[in-house]
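Given below, in the form of structure tokens, are the structures.
Taken together, the values in this text are just the output of simple stated rules run on the coordinates, not laboratory data. Keep in mind that what you see is a predicted model, and the values were worked out from it rather than measured. Cβ atoms are built from the backbone, for glycine too; each structure is taken alone.
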Structure I
Amino acid sequence: MSGPPRLTSPSAARPAMLVDAHAHLDRYPDELLAPALAEIRRASILTIATAMDLSSYERAKAIAARCPLVVPAFGIHPWNAPVYSDELRDQSLRRALDEALLFGEIGLDRRFVPNARTHPAQRAVFELFLAAARDQGKLVNLHTSGAEEEVCQLLERFGRPAAIVHWYSGPADAFARLLELGALFTVGVEVHFSPHIQALARIIPDDRLLTETDNPEGMEWLTGTPGMPLLVTDVVGKLAELRGTNPEGIVQTVEQNLFRLMRANRWLAPVAERILGEAARERAA
């Protein structure tokens with residue numbers, strides 16, 4: 001694995017941060033979590049820790065308290081939606097919706113969950129989060145697999161919230177529609193294996209590009225080995241190859257995109273300023 005590419009950010013006269021815009025840090029076993037957080041700190045990887053349900057959100061918050069580069073998100077993954085669809089007024093759920101800085105992982109799945117009996121539950125839970133995102137002005141981190149057009153329709157219906165589309169592998173027409181809706185797209189570890197994702201990675205506009213790992217299970221799903229945070233540097237390298245640029249340029253572009261998104265959001269702007277302030281203090285020390 002290559003070392004993390006670094007580039008001085010002209011706006012802050014500091015090394016640009018790597019970005020992992022979608023990871024499930026709560027899924028690391030205890031013996032891997034400490035080394036994972038050490039990698040995040042050592043390589044300065046700004047990491048969005050997405051959740052699968054209430055319990056994983058609580059763990060993501062606890063992990064974020066241990067590492068200032070981790071931003072916890074609250075979501076109910078579409079695979080878990082049937083567990084919650086009859087409890088949408090639950091007070092714990094409502095408190096999490098109100099307190100969370102952003103929502104994710106949320107969305108719909110028709111590819112890995114083809115059983116139509118689960119689809120109403122997925123939609124009910126997704127609509128709950130989209131309504132909260134609209135009403136509270138929160139960013140959403142989306143799962144769209146096999147349901148890309150339906151997701152587009154719901155984003156339109158719920159006021160076009162600011163959105164990160166995680167691990168997009170869908171059709172070109174829905175990709176174009178999501179671009180029209182203002183979404184940013186993560187590219188992750190499957191870029192090493194999938195010609196379709198490589199083709200998408202070449203055409204994502206510079207100002208819509210983000211990186212991710214979906215750790216620890218993204219790489220584990222592909223190779224059988226749990227992923228660690230520095231995998232994002234390999235994603236950066238592959239993106240540079242595909243887009244005809246250098247890794248340092250990818251790092252800076254992606255960092256600028258995520259900070260622009262955060263600074264435009266009232267929930268995340270203070271987080272962005274805190275992270276940048278801590279980076280400045282470290283530089284001055």
Structure II
Amino acid sequence: MGGIREYFGNISDALTSTVKGMAVTWQHFSKEPPITVQYPRARLAVAPSYRGLHILEQAKCIDCKLCAKACPVDCIEIESVHHGRILEWQKFTIDYKKCIFCEFCIPPCPKDCIHMTSEYEMASADNGHMVEDLLTWTGLRANDKREVEAAEAKKAGKAPPPPPEGVTPQPGGPAGGNASPFGTVVTSLVKDIIMPPIGLALGGVDFSNLFISLKGETFKSLADAQAAGAPTLNYGLFINNIINFLIVALAVFLLVRAIARLMPPPPPPASTTRDCPYCLSSIPKAATRCAHCTSQVDPVKG
């Protein structure tokens with residue numbers, strides 16, 4: 001009888017568990033909205049921290065290859081030819097068959113020109129489509145070509161070729177960063193306020209035109225030397241930059257000290273010792289016997 005009772009009891013438990021599970025399923029099915037998304041016509045929103053496909057601000061890139069060196073799976077390939085500061089781009093690809101979307105390539109970039117977007121669609125039946133080229137253009141742009149030709153003509157001692165009619169020459173190469181308002185004020189303070197009186201006291205010296213021509217040639221100003229392509233040591237500009245640095249360092253020091261004064265002092269550390277009631281020696285709070293007079297004491301909590 002015991003075996004028959006156990007057999008039918010197991011059947012009853014199985015039916016009960018099944019009914020309870022189906023009841024929970026029905027509650028979710030009837031009360032909660034459906035989560036099916038008609039992709040690709042509709043898409044679920046991704047998290048703000050989602051790491052998707054890469055984009056490149058090519059005009060800012062300087063071909064330092066730090067992103068490729070930081071990649072743990074070597075999925076970034078960069079090829080370019082340097083013409084001075086002008087880059088003739090050939091390839092900047094990412095192999096998404098190997099990429100693990102770790103984002104290690106983003107922080108090392110000194111120009112902040114490579115980013116990860118929230119885009120994730122790369123479905124393809126061809127593995128070749130998994131290699132993405134991030135370049136906006138390849139080769140040299142028109143302005144870059146003119147600048148390279150002008151540099152080569154200067155090296156050969158020839159006049160640079162004139163720009164085409166109706167075209168205003170633009171500087172080529174990677175785009176420079178915008179100066180911060182604080183840096184602009186500091187530069188103006190040094191150039192327009194501090195250095196003129198110092199130059200006047202030294203006999204009318206213009207620090208921005210203090211330089212040494214390495215070839216021994218004589219020029220009226222630094223601009224003339226640079227226009228002639230002469231190598232120079234610009235120690236006057238170096239002095240200006242040192243003063244800029246000292247002013248910025250002083251401003252940061254004063255700011256940090258002011259913030260430190262506004263912050264409340266840290267609380268004193270909690271005491272971990274107490275005095276023995278018999279010999280008045282210092283003992284730990286949790287001690288049950290004094291290490292000095294060997295008297296038994298009650299431990300103190302906290």
Checklist entry - The value 1.25 for Rg/Rh (Cα atoms, Kirkwood Rh) was derived from one model only; which of I, II is it? => result II
Next on the checklist: With helix-only ellipticity at 222 nm (-39500 (n - 2.57) for each DSSP H run of 4 or more, over all residues; to 500) coming out at -15000, pick the structure among I, II it was computed from.
Outcome noted: I
Checklist outcome for this item: When relative contact order in percent (Cα under 8 Å, 6 or more apart) is calculated for structures I, II, the one with the largest value is I
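Kindly point out which one of I, II the value 10.4 was derived from, the read-out being mean count of other Cβ atoms within 10 Å over residues 125-132.
II
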Checklist entry - So distance in nm of label points 7 Å out along Cα→Cβ at positions 117 and 245, computed for just one structure, reads 4.1; which one of I, II is that? => result II
Checklist entry - Given that distance in nm of label points 7 Å out along Cα→Cβ at positions 37 and 69, derived from a single structure, equals 1.4, which label among I, II identifies that structure? => result I
